[in-house]
1. Thinking only about distance in nm of label points 7 Å out along Cα→Cβ at positions 39 and 111, which of 1, 2 has the largest value?
2. Could you figure out which one of 1, 2 the value 1.9 for distance in nm of label points 7 Å out along Cα→Cβ at positions 71 and 207 was computed from?
3. Work out the source of 17.6 here, i.e. which of 1, 2 gives that when mean count of other Cβ atoms within 10 Å over residues 79-86 is computed.
4. Comparing structures 1, 2 by relative contact order in percent (Cα under 8 Å, 6 or more apart), which one has the largest value?
5. So if we calculate distance in nm of label points 7 Å out along Cα→Cβ at positions 143 and 295 for every structure here (1, 2), which label has the highest result?
6. Which of 1, 2 yields 24, 19, 18 for semi-axes √(5λ) of the Cα gyration tensor in Å, for residues 7-150 alone, as computed?
7. Work out which structure the value 3.7 belongs to, where distance in nm of label points 7 Å out along Cα→Cβ at positions 255 and 271 was derived from one of 1, 2.
8. Can you tell which of 1, 2 yields -6500 when helix-only ellipticity at 222 nm (-39500 (n - 2.57) for each DSSP H run of 4 or more, over all residues; to 500) is derived from it?
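Bear in mind these aren't lab numbers, they're just calculated from the coordinates by the rules spelled out. Just so you know, these numbers come straight off a predicted model, no measurement behind them. Cβ atoms are built from the backbone, for glycine too; each structure is taken alone.
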Structure 1
Amino acid sequence: MRLIFRDAIEFDPAQSDITASHGEAIIRPTRFAIDAIDLVSAGDRGNRVLGAHAVGVVEQAADKSLCQRRVIVRPIVSCGECDLCVRGLREHCRERQVLGLTRDGCHQSPLCVPTANLIPIPEQLDDDGAIFAPMVARAIHAARRLRVEARPYVTVLGDDAQALLCAQHMTRLNASVRVIGEQPRRFQLCEKWQVKHRHADEIGRRADQDVVIISRGVAEPLDLALRLVRPRGKVVLLPGIVAGAFDAGAIIATEAELVGVETGPIDEALDLLARDEFDTASLVERRLPLASGAEAYRLAARADALHVLMDAA
């Protein structure tokens, strides 16, 4: 069974005949997530299986130590041989493929992916927690790219699950964090975590923020970010945003630095999640079976949606 994009998202109940070639493994998925990567450019995918992330159990692998282990799938497939891979930049591989975008994705069962894309899950972490690891990994990577020091003023633009995880992580690093969104019910979560929050219509544009992180959930986010960030401050762009129109002159005038973040250290994210450093249970909007995948994608694309999970059964 699988979710495939043709002219629209379709559920194909047929059992896939999958065999693993050298360097690949066969996984029986247990949990799927709909990530920001999955919501981008669906019309450009052709007849391709959807899905950037999945959690499951390894059924076959040349590396026998992986068999019967729970793993999460890394979304970017790299060659391991080009100059960028050799330099440690595997996510920017010259021949890279992205699951669900330029290569058949994870929303199928069984699933065959390169063994190098499998990351074992700590025993104490359940599947529902592990599926958030790619989002937590982005938050970790964003913080490192920003070199968060002292107590910077950080605004997170957006109130989707990715934004709220970034807010949690930046707070862990002693930043002064506020979340700017358009969904009032998200503010209850911010209050739970003792994170400041404001509606996008209620904030001033004083150009006093050291960092502005843009996720999904605010209209014209890049234009707003450039009105909030201080001169020579940093603006972080996460997957799935729709930048809209913006004044390029504002970037020149403020000398703001734009920082893109697509992925991050998923193994480190799993360790933090296993230590219960993040509240992920509050971020689950709905749970649906894979057979209801088209509905799950519609829900996930809504402006007021948090995280939508799908079960293999």
Structure 2
Amino acid sequence: MNDWQPTASLTNLRRRAQVIDTIRRFFAERQVLEVETPSLSAAAVSDPHLFPFATDYVPEGGGAAQPLYLHTSPEYPMKRLLAAGSGCIWQLCRVYRNGESGSRHNPEFSMLEWYRLGFDHHRLMDEVDDLVDVVLGCGRSRRVTYAALFVEHLGVDIHTCENAELARLGLEHCDFRGELDRDGWLNLLFSHCIEPRLLQPTMVYAFPASQAALARVVEGDDRVASAARFELFIKGMELANGYFELTDADEQSRRFEADQRLREVFQRPVLPTDQRLIGALQQGLPECAGVALGVDRLVMLALGASRIDEVIAFPLQRA
């Protein structure tokens, strides 16, 4: 039995370390503060499409167990640091997402997340390009709106078409016959018909306002109000997801409540929401933009690897 050995070669692990060193120098040169936040949280991510790992803290000597969740992103505590006056910050940490395993996924993976005060999403796209170019030498990305990609690849205007047209395309291109809401159809078509074709570095922005997540909604990026967020794709793979951050505590509370209702609709557990984040937003989150970038995927691109287990020592199968 040789399953005790790492799946990544030692050469690849050394090159991985070099990439991480490059990331650390990148932020040091820009005087962005490196921070650490807990992996365990009393609250959980609100996104109904993510599944956190749950555990219990049991006090030594007895007492009531406290449910805790392994974070799927360090976003919430990092925003609390921003509200406390930290200034621009970055973090490289392990994050955990249940059920995600495959050639590009491992349930435990490395995420780089950073926040820049005074930046909007366009300025942060520039900095993401800077970092990725330093690591990959790939130059600047193409920038294109979400809606323009639907016109380019599927010949449909998502601002004017009916859901029935999206369903027809879903059947034609994805052989999908189920029932979905509008965002469900858009997500299906984007993931199956558009994302795999984004081979050259492509920064997609102006997502539908209904897909804002923790981003604000703005005018001017498209002919309708849109989410101030972006995603970077290279070789058909999502690498980064960034926001011009929402700072309105009341709106954030409404979005958390909407996520919980969706969890009920999807028959998924309703999880505790992060009231400390709401408190931080009430105190005042400075104007900022933030982005999360998958480090394992970045290393895959740097090494020309086709599978994540080529760039991490011990994936789930050898944990």
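1. 1
2. 2
3. That value comes from structure 2.
4. Comparing 1, 2 by relative contact order in percent (Cα under 8 Å, 6 or more apart), the maximum is at 2.
5. Top value of distance in nm of label points 7 Å out along Cα→Cβ at positions 143 and 295 goes to structure 1.
6. It traces back to 1.
7. 1
8. 1
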